[in-house]
1. Work out which structure the value 32, 16, 11 belongs to, where semi-axes √(5λ) of the Cα gyration tensor in Å, for residues 115-242 alone was derived from one of 1, 2.
2. Which one of 1, 2 has P(r) over Cα pairs in 10 Å bins from 0, in percent, as calculated from the coordinates, equal to 6, 27, 29, 18, 13, 6, 1, 0?
3. To test your reading of the models, identify which of 1, 2 gives 19 for relative contact order in percent (Cα under 8 Å, 6 or more apart) when calculated.
4. Computing distance in nm of label points 7 Å out along Cα→Cβ at positions 139 and 179 for each of 1, 2, which one ends up highest?
Structure 1
Amino acid sequence: MKRIAVLTSGGDAPGMNAAIRAVVRTCIFNEKECMGVMRGYEGLLDGEFTLMNSASVGGIIHKGGTILKTARSPRFKTEDGLQLAKQQLQAAGIEGLVVIGGDGSFRGAKDLHDRGVATVGVPATIDNDTAGSDETIGFDTAVNTALEAVMRLRDTASSHDRLFIVEVMGRNAGFLPLEVAVATGAEYVVVPELPLSIGNLCQRLRASHERKKSHTLIILAEGVMTAGEMKDKLYDTGGYDARVTVLGHIQRGGNPTSFDTILASRMGAYAAESLFIGKSGVMVGNISHRMVLSDLERAWTERKTLSPELLGLVEKLN
């Protein structure tokens, strides 16, 4: 291969820029050309390519977001769209594509692979729900962002003897709320993977009150219910008056932590080098601190499970 391309797709995650930088500079080191694709698959369909050099990625390693932008592209999911994408890559002399994103982005990469385009995926999502990698780019930063916010709330909760419900991201997976709960010393965590009984939760709140706990923090995954809905249920069932905080999209922003910066750099470099030796239809993963490759399909066919140890810690240490 003499020329490859890189794009970012799906929700942005801190560390994406570090991964882009790694792909570009690995190409330069190996005397290859790298094209940046603007606006994800939508930009790919429109042929929005730009030749990247060392200066193109200078100073971006610690920046949040993605310099290549991202966008939804319903037309890419059609057969006509996929064929157009392949034609655009061929017309630009691009022989391989690095796709940085989550499982939805990897489905697009697999579709291109099935049509003869060499693709390698780099998992970047704050949800950390991509099977095939212990951690995904952006997860550690999101946990630390939420941690800082929740610790400020804990100060207020302690001062006023209050019950706080903190809603964090986690539509279908509870990795983010679980780690935030352990890191903040929260009394309870509510995740999509486990059934919730408001009655049982009220019983546990009463037990905490009997132990003279001055305040309580509940970390709630957005995919279970909204914090407002939980507030109403706790009041109707147990008479508890909770304060509500929704962290929202601040969890996506900010500069990546050192962990995410290093992880993204390793993954980006490994993805480019994998394309150079003919790998395709695979994603990069970090398993037991080693870079590995697995089939792209693993991202959506295999369900990543929460740590029983961490779930137990929330209950033991509350």
Structure 2
Amino acid sequence: MSQSVVGVDLGGTKLAVAALSDTGLTQSLLVPTELSGPGALIDQIVEMVGSVRGDKLDAVGVGVPSVVEFETGRVVSSVNVPLTDMALRQVLGERLGVPVFVDNDATVAALAEAYDEELRLVARNLVMLTIGTGVGGGLVLGGRIYRGSRGGAGEIGHTIVSLALSGEDAVPMPERFPADGSLEAVAAGQALDRLAKEAARLYPDSALSRLAAGGEEPTGVEAVRAAHAGDEIARRIVEIWAERVGIGVANVINIFDPDEVVIGGGAALAGDLLLVPATRVAREYSHPGLTGHVKIRLARHGVRAGVLGAVLLAIDELNHSAEPSTTEVS
């Protein structure tokens, strides 16, 4: 590989960077995301890129949990990081002195998952759900990233999954965003945190309750750990959370008829505790004609999918810009 690029995976909780050169992809460098303001966050990104770049740097790819106008690299809207209306591509390009390409974080993670460990394209139609602080989605259709007309395609976390209506019920007015009935509201990492706290309160004999009694706050991470250790209450709340994820998976199968649906982000660390219930529910709620060929799996690149996808984004854009123009000059 002739290009040297840096990938940046910006999340609402953590910021990861890694460099790709002829020797391969470096280990990701992780720090808590600076959320105090846009200026401080930009400074943090620049510092992190500087810490992993070598003597040669051709481009930087950035995945952000935001709606991005890809052609300009402007962040249109952002819920979990302070970048709304930020001309991120221009600002970082000026600070770093190299081309910068910015896209939605779930989109670049989906691009990574369409490739195998040898970076060969293996899934032409793929939908990815990234579950962490929020719930994002990325689309690879026909082997290419699909962004939509405004860069907002794949916002699967904001699909409504739990709004029950019957008879003459009117649709209620939304009170907040993400909406209460959205996939993000019921299945993001914060939703599992709430389930863990509630279980600790209701079940005094559970591992989560003992954790709370010892002065520690029960979290989704602790629930997964306790479930792996065999605590039945923890296993049940993780299963409830996983079933909610399965509804989201069913929705994307019914809409896109993909070859693969991939679940990534921090939630993938739950392993089969997440995948098995989510797959069961997804197959139950998918159209019978669509379930047979779809592969539902966890991200093969794990938590590195975001940073690898950002690297692939930069490489793809560099290669595209290097192609000879076909415009005729008279």
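1. Going through each structure in turn, the value belongs to 1.
2. Derived from the structure labelled 1.
3. Numbers: 1: 24; 2: 19.
The value was obtained from structure 2.
4. Largest value of distance in nm of label points 7 Å out along Cα→Cβ at positions 139 and 179: 2.
FYI, it's all coordinate maths here, none of it is from the lab. This is a predicted model, so every value here is computed, not measured. Cβ atoms are built from the backbone, for glycine too; each structure is taken alone.
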